[in-house]
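In structure tokens below, several structures.
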Structure P
Amino acid sequence: MPTPHLITSPANPRLKALAALRRRRTREQERRTLVEGYDELGLALEAGVVPQTLFYCPELMGGAARADDLVARVGALGGELVRLSRPAFEKAAYREGPDGVLAVVPTVDRRCEDLTAGLPDAPLVLVCQAVEKPGNLGAMLRTADAAGVDAVVAADPVTDWGNPNTVRASKGTVFSVPVASDPTAVTLAWLRERGIPLVAATPDTEVTHTEVDYRGPVAIVVGTEKTGLTAEVLTAAQHRVRIPMVGLANSLNVATSAAVIVYEAVRQRAADPRP
């Protein structure tokens, strides 16, 4: 295992380079991103991610044994190890109450076509069109991971899969769920070529989300937080569905909507799967 470097100064230039990875342009240029958090990095490692560098602070990690285990795992993969003092780590961290783990990893950079080989015969796909908030994208990834969704596509993405806040909100599942990004037109063409019909979530329909058959290949598509899905997607959809609401609010959070519909699909597919 390589010997860890030690950084004690919060003004160290390497910490400034870490802060630069919070910007999308830098992430895209360097094809690297950040994973902060013991649990998040642990899941990334289980998914096969090989960190380029691990920055860690045993004082914040809750014990030397915990730190030694993670350092050994990353070191065994050949990752660079950098131990930080508490002031230095708190300067580098982007989340409140850091737990002493921050890794630099390769970005997730896939297109729809890259997902094709890994899809089953009757895939369950989640498409997120122009979703703006990293927290919502991350929450949908946690749902996809828990529900066994086969792929998640960001169509016309406003934020990238490598956004540290998306990674954080996903609890690291951005590395365990097959994800891709493409323009809406490319995404729709890809689904059409593979015979995967669309179920579009919209309030402008009388069909509820439980009235549609999700047992075959299907793509559930949700839209941007403010305006929902575009006319292009609604026109291409085989079904338009709404989630019944009886309160005063006129919409659900997009991640909540996605979860409700995805789990209806999971329920149907488990209860009566098609051959």
Structure Q
Amino acid sequence: MTASHGFGDRVRAALAEFGPLCVGIDPHPHLLADWGLDASSASAREFGLRVVHAAAGRVGIVKPQVSFFERYGAAGFIALEQVMAVAREAGLIVIADAKRGDIGTTMDAYAQAWLTPGAPLEADAMTVNPFLGIGTLEGTFRLAEDSGKGVLVLAATSNPDAFAAQRARLPDSQTVSGGIVAEVSAHNARTAPEGSWGSIGFVVGSTVDWTDAGLAPFEPPAPILGPGFGHQGAGPEDLRKRFGAAAPLVIASESRSLLAAGPDGLAAAISTRVQEYRSSNG
């Protein structure tokens, strides 16, 4: 695998071409209703395909929230497979927001489901939960890198319920969040070709206080999925303010703030937000 084919460098190219906006594919029940759709797997599929059509050529990355498809059982997973396949065929980078985390062969099986080329649920990257230990994810990291895929590791989230655990101090005085970043960055330093972005990235909420969370600059660079833009309060003008020197690494994820525009207004809403990011961030 050459450096140019790694997930990190694919994200870097997408951000350079389209800007940081990532469109979430979140068929919330209330959004389905607002779009004139019922709560079913068929509607989730229709919703997802409409989002893909509106996003293609306007942004480089989409992020389906797996849970809103999974709630419909096997038919929901089939709908998700179809939505992700169409998105990838359209040239979009697809991040499966699955937040999987387990030990041993169980975690390896999750990784195989989402990151194996040709698998029914194939995505370009998946989100993972590291709180059973970074070591449990080593097999996932290897599979991703061998397959030209990516992994986005939860490091510091915006929800207050997580603060006590994520801000807790390790024996070396780092926060748990800081320790996650340090371990993953050490992995990227061993595996990423010189001059490339690492393919094992991070999830850092857009409202997180980096000093409070104990986060330090990422070296080598790696993608940062930044949820919390739009409906949760952060806007395009907050990107540099919240992420500082790391802002060029950020995938700014928005879902409800865009999806509320409805199927007829979504493409225009995406185009407008892309321009707002460009205007605010140079």
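Just so you know, all these numbers are worked out from the coordinates, no wet-lab data involved. Everything quoted here is computed from the prediction, not taken from an experiment. Cβ atoms are built from the backbone, for glycine too; each structure is taken alone.
To test your reading of the models, identify which of P, Q gives -11000 for helix-only ellipticity at 222 nm (-39500 (n - 2.57) for each DSSP H run of 4 or more, over all residues; to 500) when calculated.
The read-out was computed on structure P.
A value of 28, 22, 19 was derived for semi-axes √(5λ) of the Cα gyration tensor in Å; which structure in P, Q was it taken from?
Q
Out of P, Q, which has the highest value for distance in nm of label points 7 Å out along Cα→Cβ at positions 146 and 178?
Top value of distance in nm of label points 7 Å out along Cα→Cβ at positions 146 and 178 goes to structure Q.
To which of P, Q does the computed value 1.5 (distance in nm of label points 7 Å out along Cα→Cβ at positions 58 and 74) belong?
Computed on structure P.
If percent of Cα pairs over 23 Å apart, for residues 66-153 alone comes out at 19 when worked out from the coordinates, which of P, Q was used?
Q
For which of P, Q does FRET efficiency 1/(1 + (r/R0)^6) of positions 122 and 170 (r between Cβ atoms, R0 = 30 Å, to 0.05), calculated from the coordinates, equal 0.25?
Q
Which of P, Q yields 84 for volume of the Cα convex hull per residue in Å³, for residues 186-257 alone, as computed?
The read-out comes from structure Q.
Check the numbers for distance in nm of label points 7 Å out along Cα→Cβ at positions 202 and 218 across P, Q and tell me which is largest.
Sorting by distance in nm of label points 7 Å out along Cα→Cβ at positions 202 and 218 in descending order puts P first.
Of structures P, Q, which gives 15.6 when mean count of other Cβ atoms within 10 Å over residues 98-105 is computed from the coordinates?
This figure was derived from Q.
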